[in-house]
Structure P
Amino acid sequence: MDTPSKSLTSEPTPPTHTEPTAADPAAVRRAAWAGLIGTALEQYDFVIYGTASALVFGELFFPNASPAVALLASFAAYAVGFAARPLGGLFFSRFGDRLGRKWILVTTLLLMGGSTFAIGVLPTYAQVGVIAPALLVLCRFLQGFGAGAEQSGGATLLTETALPGRRGRLAALVMTGAALGTVLGAVAWILAQSLSEDQLMSWGWRLVFASSLLVTVAALIIRRRLNESPVFQEFKRQHEKPKSPVSEVFRHGRKPMLLALFMNVGVSAQSYTYQVFMASYLVSTVGVDASFVPKVLMIGAACGGLGAIGFGILSDRIGRRPVYSAILTALVLLPGPSFIALNTGSPLAITVTMIVGFVLAGQGAVGVQMSYFPELFGSRYRYAGVTLGREFSSVLGGGVAPLICASLLTAFSGSWIPVAAYMTLMMVISLVAARMSPETLNRDLSVLPDATARPSAATGTSAP
């Protein structure tokens, strides 16, 4: 059927679905690898771009501006990718709930990898003038457009494929993939920075972006062998595919979508502050050698990947809501102490601070989201709901966070206090939303109503 006869969140109707059969272990392993490697590529693309924004793009694409203005221009171009993400989410999520998760993940993979490779062959400002930054922004837009349904698609596929009791740990592998992408991106920049300054600025940075082709090919081979999730296969058998998943989210799934949006907006802001803004802050304000930045990002990301799995396992044992709320409470308190530690200039203090930031904001909190957010939604528009909630919040959070932080730092004469206040305020928003959200642990993912529906509607029983 194309449209529901009744609201998915109001008056209940007797359940007509049959419980989908769990995927076999081989399918689960393929889904886990596909989610891990695909997100590794996405994060690799974003990390090498973000690091390039902090280290080389100002000189290459905005050479006529002052260093501070060039940095702001680089971060503004970086934010374009996040502005494109909800547009990509709107476009691809329509097909993800109708055609399936697998082929959308293959398509977004090719778009992301191709756009990143294209950045590596762009002419610079010295070669073609203002056309160069315009082409950079276009590639960044396409990169973000492809990423708009990437993490949400991987999380949805893994959550729907895994057995109850193991969803948290398996879906968290998506963020372990993100950590792997950060590590690979840091390694790429460490190798690039071993070149001379002239070599780095002439062709070394291009090799960093061209290397994404290797990750793209590896991820494509794995994803082409994917099975669809048991939940989606059951929907295909019952002809339950919605005609317009996005419009159904706005009609019936606004509450879980808004909860996901606000639960992620602060996490996204802090995550990309640590991953992108802190790199430029350490170099331009603290005075850390630029070669140290990729190394500390690599260490932080490696620990963050382990943290994602750890928090995913913990959420399988004691619930999504208490684990997520505890992480966010810690993140409300973290910004001030983080800047105090960073400003000491101590390599050890900086490393520990970045590890904590990555473990909690970078991968830990988002690792719990990978199972929590899909469980919030009913089965008809799960892909669309998760994608819209996460990607719109990514624009409001991570997309503009480096730009806002850099602007605050410039406006307040290098003071970190307004930046820390901004990070804390954004996290308070997410914490309040998390406290308003229901527990979803081991929820039946084949039912139509959302987790926010009345208990009678969510279980398909008659209301008293």
Structure Q
Amino acid sequence: MQHIRSLCAAAVFTISSPVPATADALLTDVTLVDVATGTLTEGQDVLIEGATIAAIGPDVTAPDSVPRLDGGGRYLIPGLWDSHVHVFSTPTEPDTALALYLLNGVTGIRDMGGLWPFAAQKALQARIESGDVLGPRLVLSGAWVDAAPGSWPGMFLADTPDEARAVVDRIAQQGWAAVKSYSMLDQRTYLALAEAATKAGLPLVGHIPERVALKTAISAGQDGMEHFGRVTMACATAEERMLDDLRRAMDAGADQQAILAVMAKRNRIILETWDQQLCDETLAQMAEAGLHVSPTLVVADFYTGTLPAPDAPRMKMIPAETRDAWTQPDFRLDAMTDELRSLAQDSIALDRRTFAMAHAAGVPILASSDASFANPYLFHGFSLLDELDLYVAAGLSPREALFTATVAPPRFFGIADQDGTLAAGHRADLALVDANPLQDLRTLRNPYAVVAGGRLLDRAALDGLRDDLLAAGR
């Protein structure tokens, strides 16, 4: 990781648009999908000017010079969002990642931490916004704050409340979209971080630190939490005992291996002490507080070995050096004990049961995958669609699952020109699919066309993206 960081520090932007794309377009005869209400409006035309939807209606006109795409009655939805990704873990990762997102209809991503300097991340974000680089809209929320020495290279570090307050000042000055708490913060430092983020007007998102109870995070005003396991843990009557076990170990100076050993015991305890009534109470508190959750349920596939075949198209689109790195020993798998493996399916089932309860209780969900070259077998674009399928398997309707990837994210991020609806004046980030996605999400797997920042990629252009990725992955 240190080697990767040194390369990123010297990275120079050479990314260019991988396929031709038009700045204006008229989509004719499309069926508008209102994901928020579940209604359909047939026979509509959509005029795109620059990066914006200029007009919507049954008979929209445009100059003959404007390219047209006959929708043939197909279904137009807001482009998808993946609310937890990492696209800056290698010097050239965006070259692959941005194209993979568009290929899968993902037109917005929230990056949650990387190894590139922040100035370089901002530069790429600006080039996407200006149309100089073709890619999904980028929200930079990766100002992750951890206790020393940090779980990953390049983190902000804070071991005291004063250091937490100073770190938030730096994050605010640099212009990050949020403050991200991380796993090893102690409670006093975490609470100071939360208070400072509120004063700075920045949302607090990220991990619930491993020594902090979920209800403490709710009281502290955490706005968004990453990964779902801590929700299930908060539904266990032994949550405080598990936290105390780790507090004692860390207070005694435990090393990483000892810390992981303490945490490895949690799955059995959670399975044995999970309580329905406590869970209902906890989820109600989360919903009332508006604590958004980015579940990343798809991450479990890595730990259970549910992996794509080596010749799967998604594998072939990944650079060869990344595929090779994914076959090497991984510290996360090394920390898996025989007991954890034996409990894995029961633990996953309980997470998904608790997830369905959370949705039913009104806990806001942000579809998310944790895709990154640093996270083996979590794929930019593809894994977001896998995640949505898991939501449906857990009991959500296709519309409810789609809501978590279209409507909920831009509203949570406070994006002025997007709210997950299709309307004149909104940014033109769209996906056109063959079938009604409110009935079946499989149609998302092969979009007929994608519009990213007003730039139209028809099926031929998307096929060109796919072919270029396959060629680059050889």
Structure R
Amino acid sequence: MDRHKTAVARIAAGVRAFYERKEPFRIFHGSTNSTRPIRREREIDISSLRNVLHVDTARRRALVEPNVPMDRLVEATLRHGLVPPVVMEFPGITAGGGFAGTAGESSSFKHGFFDRTIDSVEMVLADGSVVRASETENADLFRGAAGAVGTLGVTTMIELQLVEAKKFVKARYLPQRSVRDAIAAVREETGNLRNDYVDGMLFARDHGVVVTGEMTDETPEMPSQIRTFSGAWDPWFYMHVRDKTKVGASASAQTEYIPLAEYLFRYDRAGFWVGASAFDYFKFPFNRATRWFLDDFLHTRMLYKALHASGESSRYIVQDLALPYATAESFIDYTADKLGIWPLWLCPLQPSPVPTLHPHTLELKSDGVTPEQMLNIGVWGFGPADPEAFVAANRDLEHRLRELGGMKWFYAHTYYSEKEFWSLYDREWYDALRTKYNATSLPSVYDKIRIDVEADRRERTESWGRKIRDIWPLGGLWGIRKAIQSKEYMIHRKSTWKYKA
């Protein structure tokens, strides 16, 4: 803890200096899972805050610094037979990112967004003061900073809830033969009290699957029923489930036992299905042997490095969009007709009380503050190659989302005008928080997430580096080079969460 206090004091001094000079700044974490363009400006470096400080087994709580990624967090808590109730599917997403951003995962139908499993946070405010925030202390800051992407202060420590871990997740794959049936089945399964995890995938209009998971110490009857997804020769999870539930296969549910951590990070290899796009880009054979050979490059950390360095994030649609169940089918029909992107991810969500910067619906439960459950739809795939057409497609998607009562995640490309953006969120509440906690010198949430279309146009015409990266396959090769230089492939190789029989 002494090292932590020293680091926080250094960060607070740096923040205070920016505040006294009335200069805005951004936070450098050392990594990112955002797909927005990275702009290097005035920064506060908090990359050293990457430690699990303490696991309290009696209280089932963990003290963690914000840059602790999910895989290191899970490894630390599993040693004590515990696990966070909400774990982001990508191992490299950090605890701080889950608090400051929006992290809704397959257990969020039960526990809410990741930040709803946090008891308290330590924050450095924009004036350099250090405060604690929880439901009983600076409660308005605690709720407002969740999802505000660091625009109310710098998170430096998190007190996180834990639950008892079991050895396996008993996974059931429920085949669906229409979009409507899949949506209905997801909603139905959220009411099954035995389920710890619920999500779904749509591979086509007539092929979907709902995946449910129940933590268990039950031992499967046959070793062949234990399935892993972290090894280079293992199948990619989405392909495995797709093949087991394809049209013409059995319509009955199928069951497998997946070691807990293997289940939590089942989408890491291929980044759901985004990794397949790399094969399309390079026009490289896509089969089990090539996936094995290139496995180091096909985990999410490496995919993100390559995506940013290559410049392909400027034409790749990566959007998470939450909608009321009543309009989810209409939105999926829209994406199928306009974008032709498959598969799609379905994840049921229990929204946070309003006001909030998380996605939410205006339909409230009987308590008058908690919105009704929503369905997150993950839309990830190549968009139009022409930059202007790409922007137009994203703008049209945002327009249709608003029509259907939906909201989007802030990690992705955002093209709303300022007026459009604040028609969705409570600006009066947010601005009052910024004033109360001396955060008006920081970039606002809108300033931080919006894509500056004009700046991007100028960069495309004036930057030789950008022009070269736009030439196939130079951008992709540059992305691979930068990913290799990062050596982040070693993180997965050395991970201890991987199952050993």
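Read-outs: derived from the displayed coordinates by stated rules, not from any lab. All figures in this text were calculated on a predicted structure; none of them were measured in a lab.
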Inset, instruction - Using the calculated result -0.44, -0.51, -1.02 for log10 I(q)/I(0) by the Debye sum over Cα atoms at q = 0.15, 0.17, 0.33 Å⁻¹, for residues 401-440 alone, pick out the matching structure from P, Q, R. - result: P
Inset, instruction - Consider the structures P, Q, R: one of them gives -10000 for helix-only ellipticity at 222 nm (-39500 (n - 2.57) for each DSSP H run of 4 or more, over all residues; to 500) as calculated from the coordinates. Say which. - result: R
Inset, instruction - Figure out for me which of the structures P, Q, R the number 22 belongs to, where relative contact order in percent (Cα under 8 Å, 6 or more apart) was derived from the coordinates. - result: Q
Legend entry - volume of the Cα convex hull per residue in Å³ - highest-scoring structure of P, Q, R: R
